[in-house]
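Trainee: Next up: some structures, all given as structure tokens.
Bear in mind that the values in this text are calculations on the coordinates, not laboratory data. Here the structure is a predicted model, which is why all the values come from computation and not from measurement. Cβ atoms are built from the backbone, for glycine too; each structure is taken alone.
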Structure 1
Amino acid sequence: MSYNTRFPGQEGELLSFVCRFLEEKGALGELRGNRVDMLLPLDLATALDLEEYISIVPGSANEQKEEKVGDKKIYPIHFGAPILDKICSITGSNPPLTQLSLSFNYLKKGGYDALIANQFDFYKAKGSVAGDAQIKTHYAILTFKYLAQSDEQKEGLMDLAVNMETGAVVTGMVDRLSAVGKNYESHIAMNYSREKIDRLLKLTRIYVAQGVEETLSDYKKSMARRFKRDVQRLREYYDALGKEMEDSLSRSGVSPRLQEERRAKIAMIPDELAAKEQDILNKYSIRIKVSLAAVMAISTPAVKVFFNAVSGRQKKEISFIYNPVTKLMDPLVCATCGQSMYRVAFSERLELVCSRLVCEEK
């Protein structure tokens, strides 16, 4: 049973995922208004530490006015929900894989020149659309889980949508998927070449690192402020301690032996301070772990747009992909660094490259 049309949005996607998992494990589901009643096999209920007859709803526990429907307990489905965490644990070390196809009642049939002009900036080049053709293309939606540990712990999820045919990273695609008609495949069949897998891994290292860095920006600033505050307090303490011990040396009645002991302690202050600062640095150092949490393989109709570009006396035919999910052109891909781009230039061999690379060379 497909639950996406009944429960739209991100939380609806999570509920649909939970329902499909339970049904694949032998559960029976029945849609009842704004909830799904599930009858679980005994072994599955035991593994998930649930009752055999439950109701699940999208959203957080704070949004639910009731905890039960009759004799069935209500389980809200959202990021961080215990039932969702348990299901992810049961799937094992290999991330869950879902394969689906998209369907559209209408595909854009014109206006590509304006769309390209609005999205792309060509360095010392211009061009026009020469034609288009309806195609089927494939995307991979990779969901990553990141865990940052320091004095505090922060975790979350981030998505990366990649066109497996071109290698383009498509921002905004995941957010728009909930409004698109989907058909989930019962048999997983992925046939990606080694080249495409290697390209995907390279993009993952680039974009996931950038995304996690941006997401954790405030967190890192907070840890840096705390480190600076604690180090300042520590230095003030040891400065005061050293001054107090220095002053005590000039007091009357202090024996030479005691003076010698205090001078030895004063001499040890820099080493003690350095050790304490290192302890604070270890405390606020941030350790980040990123792991692949889920993969969604998508096949979808799209439009390939043929574009004739002219740079000086040279001509180049470029292929764009019109993405019916985002209703935009997918970005082009730099032949040098492999990253997606909207500012485009041509190398001496007429390869598509980032315009900044050409500007830097000149």
Structure 2
Amino acid sequence: MAIRLYFQMLQRGWWLIVSAALAAVSISLALSYVTVPQYRAAARLIISPNSTLVGSTEIVRSLDTLDRQSTVSTYAEVLGSTRMFEETLTALKLKSSDLDGYTRSAVVLPSSSVLELSITGPNPEVAAQLANAISRQTIAYTRAMNQVYRVDFLDPATISSTPVSPQPLRDASLALVLGIVIGAVLAILREQIQTPIEALRMRGQMDQASSAFNRRFFQRDLEETLARSKGNIGLGLIHLEGLNGLVDSLPPRVSQKLLQNITIKLRKELRGNDRIGRWSELQFAVLLPSTPLQAAERTAERIRLSLLEPINLEQINAPVYLEPFVAVIVSEEQEAPLSMIERSERALEQARQRHFAEGDRLSPLNRL
């Protein structure tokens, strides 16, 4: 269930995912275009016992010592030391400022007695030259300091024609994946933030007792519908005489259930774009966009007949007769919202008066 919920969040926020992915790829390609290419040159050195040692015992002892990781690590520290770097610069008649943008790294290759010196910088020739020069300086230094082991070139550094960075295709692929992940996170966060906001917004629009729109929102909706609609708009008012004195006497939960059942009844008789509002304590209102007079009257009659049927509530074990009075009007050309409201209220009052004058409990539909 949770997986399907997140999937629906991602579906609704697909534009965020696409936007984040495109932005990440665009930034990656732009950076690849403006970034100075970096080339890597690597020289490998091998450490071995000095073959000029005379006694076999000394060779065995030197091999045992070489197996210790600390011995090989010591040579790696010498290879990557500042001293070897500065002595190499002196030999090459260079200054430190001449090698700004170059980095070096000396490591021991796993499970071996092989050292690797890597130089990374914007010029592949300088990087290879520097790696080999530092390696030669280290070889000379270690031979002078220690006669037991011998350090030699295994693989001299060569000039690379391919930069290690940037790599537009690789970087764009990684950026695409990263953008999709970020977009998905944003889509989920947007849904989680928007849902409480949407709930608060709906709470401000709804009548909590009946689950219909409250009067303030319903009137604003009427104004907006009149402003943008070019056809007839129907406005119906429904007075439920049977609720008089009943709503206040019932327990709040039972009263709420009764009003919600009325809203459900009204919704069954309306189209999908019609709206229902709680007009007052005893009255509901319906908004019928793009509805001519005859269609509005038919809808109102269906509503009246539906509300004539009693509502049975288990909580009170007795039927509730709503005794509905229904009035409906349609908008006139360029009519103001307040004018429509006044006409509908007059129509409803006329229907009630005619009912009490005739003594007919089934009030007829008032037509204007």
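Trainee: Out of 1, 2, choose the structure whose coordinates give distance in nm of label points 7 Å out along Cα→Cβ at positions 180 and 268 equal to 6.7 when calculated.
Mentor: 1
Trainee: Once relative contact order in percent (Cα under 8 Å, 6 or more apart) is calculated for every structure in 1, 2, which label goes with the largest value?
Mentor: 1
Trainee: Quick check for you: by mean count of other Cβ atoms within 10 Å over residues 260-267, which of 1, 2 is greatest?
Mentor: For this comparison of mean count of other Cβ atoms within 10 Å over residues 260-267, the top structure is 2.
Trainee: Hey, another quick one. Can you spot which of 1, 2 the value 1.16 was calculated from, given it is Rg/Rh (Cα atoms, Kirkwood Rh)?
Mentor: The structure behind it is 1.
Trainee: The value -18000 for helix-only ellipticity at 222 nm (-39500 (n - 2.57) for each DSSP H run of 4 or more, over all residues; to 500) was derived from one model only; which of 1, 2 is it?
Mentor: 2
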